[in-house]
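Structures are listed in the sections that come next.
No value in this document is a laboratory result; all are computed from the given coordinates. All values derive from a computational prediction rather than experimental measurement. Cβ atoms are built from the backbone, for glycine too; each structure is taken alone.
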Structure 1
Amino acid sequence: MPKMKTKRGAAKRFRLTKKGKVKMKRSKLRHILSSKTRKQKRRLRRAKLVAASDMARMKQLLPYG
């Protein structure tokens, strides 16, 4: 049986933790930063786990995690 292909766009945006959960970068930190508060920008720098409802779809995109 042939190898499964990893979706390269997903591989660049998501990483797997040791327990197999999917980690992602938060959005809204690219432009128009002057209107966002300091606290909001600090919070957006931290990584986030993908929602449990999307986890099955992420496992299909990243089969060799």
Structure 2
Amino acid sequence: MGNFHKNKNGYPVWNDSGRLVHRTVSKPKGNQVTHHKDGNPSNFRKSNLVNMGKREHSSLHTKKRSWF
């Protein structure tokens, strides 16, 4: 793949544009956010990414945290 580095949160970022790699791969529309199904920010395979609204994404992470 191209030249990228990880930001302070562990997400790969393109060196030339500063854009998050997973958002380039998933191509979210409007205000959508991209969720990593496996929770690994370094895994930006298209099959691991799903776009959704911010509220849905927040709710999903809140549910996951309450399981532990």
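A value of 2.6 for distance in nm of label points 7 Å out along Cα→Cβ at positions 8 and 40, calculated from one of 1, 2, originates in structure 2. Comparing relative contact order in percent (Cα under 8 Å, 6 or more apart) across structures 1, 2, the highest figure is found for 1.
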